[in-house]
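What follows is a set of structures to go through.
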Structure 1
């Protein structure tokens, strides 16, 4: 069933557009949490290790620690992984917060910051709980210190870029613009996650779990911010 079919079905049932968005939001949240929980269960039981290892080795030249592809590609991937680093994300969040405050949207700014900080804090707790070792099959091509599961870069990049993307897309009137913004946010998150595996500092399952958690957390806080905005607007009318 396509999105248009779902909208037509919703109209036949007498549902409003906001209710359809609510269903889609909860579906996205549930799917992301299911992905994270499923992989976490496999990691605890050690069932994903063989697939993780096969993917890591597939990204290396046979019998060596050299990643596949030309040297310039490795340098490019090293640059991309910085997009998920806490220094870059912190700067991005600070600038976005000031922008929202200047636009007199302090409540939205607070929701954004709260979502990102709480999400990254939970990822840190997950790392302490699972305490998974970093990959030892290949050489690490970038610095990494904390435990492996879930990927902090993949989680933080997904929840930060997707949260900002959803907020920015909500202010756009054209559907094409909204789709482009959200797709761009997801693309950055995917590239950051891939870079962690390519550079040998994360198992693939770490990254996929990070994507799942980050996406669900971003959608949940975006939806909460949307409800807050509607509540604030209703108070102004009354």
Structure 2
């Protein structure tokens, strides 16, 4: 589904990714781990198509298409979803209004009929209940005044509604206490599917106690320096990134 080859990415002329290679098949969950400044968020942004992240060399193939050639809205329409580390606040736009607009935009892109307000409300309420997203949250301005856990649960709700083919979760565990982490992880696990690939970006092993990946990749200095199964996360916890990077050199 996702095939990245020799990817080089620059931001404001500074090279951040320096020859990254990564392949993720449909049905798989891969984790990207690495120290601060290694390029993890840059990878998520370039996959989503954020402006200012320039591909200078290499390629990103998504279901056989050149992902780098597509604008962000086309990537989203084709099933690429980014759950951001710091979700954006949008004053004046209620959460339900945003979900209705985004859900129908996705349906239009797939050639499906739009849902009316009642249909959207029923669909959102059903999925929201499973993620402990309250009616009060749905009525509030998008992410405004939300706790870290509320913001992350809302992003998983979006993922459940939009049903992406490739979901990129950028430090979903950031700022979460253990109860919120468990709830968010349960939501992510409920969305695992043979037709969906997930890329989970995290600093810490604790998230991977709840979302068990098929493969772990260690990103350092702009490239993948080590790979392995779930046991690699435990090795990272014991040794730290510096030692793993030295061992891989």
Structure 3
């Protein structure tokens, strides 16, 4: 059942909340296959089979924010990947507002949000086509009350950083900022404005890094910047900067 409408100047979205799901992303894809018209948020208290980037599990115990947004035909297919940056900017802005400016949040390429240089949120974009219409599901996990152990990157929660908020309160900020960012993005026409905001709040530009590619290869260099399409520019010791589309990034 649809629990409520989230409406404002940036558009109208619907919202479902469930106590427990396998994965908010998977459930929304199933709803899309059943004919849902999109602009639908699904939040959950816990996920039993949460999904992280590149097939990893996402620890999803009660106390954190788990939310996904289904969009139908948000843009032409070549622009769909841009929504990772749209969502990252929106999540960062939402957390900054939720903290009333008491904490500092940054975006980390390609899809993480950092608080005091520690990961507190991640984004997973899944897309496809249904009946020749493109769809995207934007999944967000924000560590509100706790964070997992043994992660590749240092992690934290909003609570551990001194911010006392509930997942419901955080989601209210997220829903508002995502709507505003999607409006600014305007099916890809406003992507340059999104990227300018992303770069302004980016962590680590100019620093030495190592990147682990999906193939397992590791390359080292300097995080030169992000190009206008969202590729990381890895400056090696000799030669031109190399474009990186997908990788795990480690700052050295």
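Quick notes on this one:
- For the set 1, 2, 3, ranking by distance in nm of label points 7 Å out along Cα→Cβ at positions 82 and 194 places 2 highest.
- Structure from which -11000 was derived, helix-only ellipticity at 222 nm (-39500 (n - 2.57) for each DSSP H run of 4 or more, over all residues; to 500), options 1, 2, 3: 2
FYI, it's all coordinate maths here, none of it is from the lab. It should be emphasised that the depicted structure is a prediction, and the values quoted were computed from it without experimental measurement. Cβ atoms are built from the backbone, for glycine too; each structure is taken alone.
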